[in-house]
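Asks: There are structures below to look over.
The numbers here are math on the coordinates, done by the rules we state, and not lab data. Since the model is a prediction, treat every value here as computed from it, not as a measurement. Cβ atoms are built from the backbone, for glycine too; each structure is taken alone.
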Structure P
Amino acid sequence: MFQIIEYIKFLLKSTNQHGVHSPFIYDLVTKCFYDSNQYDAYSKITSYRASLLKNNQSIEITDLGSGSRVFNSNKRSIKAIVKTSGSTKKRSRILFRLAQYFRFKQSLELGTSLGVATHALALGHSENNITSLEGCPNLSEFTIQHLKQHSIKNVSIVTGDISNTISNLKSDVFDFIFFDANHNKEATLSYFNSLVNKAHNDSVFIFDDIHWSKGMRSAWNIIKEHPKVTVTIDTFFWGFVFFRKEQAKENFTIRL
């Protein structure tokens with residue numbers, strides 16, 4: 001019920017490119033978010049997800065996050081995991097277009113899972129060196145092999161409690177960070193505060209499930225007010241954060 005009410009509020013407030021006066025955001029919306037080109041990579045994105053949906057293998061999940069609202073057991077099949085928690089085809093395509101549009105070279109993902117989002121980001125720009133952090137050893141082992149089978153060579157998966165592995169990151173700066181791990185207020189804010197100093201002027205942060213709970217909504221509102229954050233975009237399922245000093249501080253609500 002909370003998410004339904006949140007979505008109604010979002011629909012009443014949201015707009016498309018016609019309600020955007022910032023040239024930077026307008027170009028992002030029209031040339032990336034709403035890009036209707038049918039890229040060759042889309043077939044690879046579809047193939048990757050389809051191969052997971054056909055996989056009946058079961059693995060034991062080490063859940064270090066907020067837990068699942070769907071599963072009662074930690075033993076889950078690959079196809080069940082991708083149906084309930086993997087990035088959708090639409091969102092995977094958006095991630096591909098984002099990597100292509102911004103030409104990220106150093107990316108960080110918090111929460112690899114089965115690598116659906118990771119795969120899309122890797123396809124978006126071949127020079128995009130992606131570090132992906134995953135807390136579950138079994139998921140990590142499976143996804144490393146699955147990405148190799150799909151000829152992905154620009155991804156490095158780091159296994160361990162993300163709260164600890166963040167502190168051991170080799171890169172001092174990232175062009176892109178995708179926060180898709182522990183979906184609760186405390187963890188989200190902890191990750192953000194640990195990584196905000198690794199952002200540069202043109203970095204892009206995305207937070208998944210910003211309307212998942214009251215706690216996540218609260219975390220999102222706190223992040224928007226951070227002094228280093230200048231521009232944000234609420235797309236309901238994702239929250240985009242930018243650090244562009246040349247931009248006036250503004251929060252957008254945009255339908256995807």
Structure Q
Amino acid sequence: MAASRKPKLAVWKFASCDGCQLTLLDCEDDLLAVAGAVEIANFAEATSTVIEGPYDLSLVEGSVTTAHDAERIREIRRQSKALVTIGACATAGGIQALRNFADVAAFTSIVYAHPEYISTLATSTPIAAHVPVDFELRGCPIDKRQLVEVLSAFLAGRKPVTPAHSVCIECKLKGNVCVTVAHGTPCLGPVTHAGCGAICPGYDRGCYGCFGPMETPNVAALSRELARLGMNEGAIHRVYRTFNAAAAPFREEADRHGP
């Protein structure tokens with residue numbers, strides 16, 4: 001009897017720093033199990049081997065910032081049975097989405113010696129703005145335990161189990177003292193999606209919102225608390241304009257506090 005075919009896994013890069021792809025390579029022993037369970041058909045970060053699609057699962061890192069990439073993601077979607085976006089760039093436009101609120105021509109004229117050679121869109125948008133996405137895994141970078149869970153869920157034919165609660169819950173589970181209550185430190189933990197393990201509050205620093213907005217975040221209430229702690233309108237505006245600036249709750253709250 002012929003052995004059953006392994007599912008084809010493809011990993012794709014768009015505008016990003018490669019950190020989320022490196023998280024997959026950092027899975028160590030778990031990666032060996034993944035490699036044994038799937039056929040890695042396309043993963044430029046790990047191998048030069050390229051196997052043509054269609055693909056059973058595509059992991060996509062990065063945002064869409066060029067017309068070429070907008071066309072490329074549609075082709076990847078067409079060839080993929082399931083498509084999962086990984087990281088803040090792919091799920092919310094990433095740090096490069098700050099261009100959405102500024103003049104891209106001004107940026108390119110400052111950064112590049114010959115800006116006339118640069119062909120780019122005026123915006124950096126998440127993958128879901130262009131094609132249907134089956135699951136979004138947030139983070140900057142993503143958490144490798146959550147990534148392994150997503151891959152395991154795909155292989156088992158079930159829905160991934162990832163937390164919907166905020167970083168505050170992670171702080172409670174780790175026994176961290178609340179940096180805001182104890183020290184008056186501004187922190188985005190109450191409105192940020194869990195997944196990092198509350199790294200920054202664990203070192204007496206406020207959360208920077210790397211994992212993006214949690215489900216139904218009360219950003220207005222948090223902004224009032226940030227103001228009470230002494231942050232002015234400009235500072236509150238900037239705190240939401242970081243890794244997940246284009247995520248709707250953060251974008252809308254930033255707009256309430258500045259241009």
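Asks: Of the structures labelled P, Q, which one yields 3.9 when distance in nm of label points 7 Å out along Cα→Cβ at positions 6 and 198 is computed from its coordinates?
Replies: Derived from Q, not from the others.
Asks: Of the structures P, Q, report the one carrying the highest value of FRET efficiency 1/(1 + (r/R0)^6) of positions 38 and 62 (r between Cβ atoms, R0 = 41 Å, to 0.05).
Replies: When FRET efficiency 1/(1 + (r/R0)^6) of positions 38 and 62 (r between Cβ atoms, R0 = 41 Å, to 0.05) is calculated for P, Q, structure Q comes out on top.
Asks: Could you tell me which structure in P, Q was used to calculate Cα extents along the principal axes in Å, for residues 22-165 alone as 47, 33, 30?
Replies: Corresponding structure: P.
Asks: When volume of the Cα convex hull per residue in Å³ is computed for each of P, Q, which one produces 148?
Replies: Q
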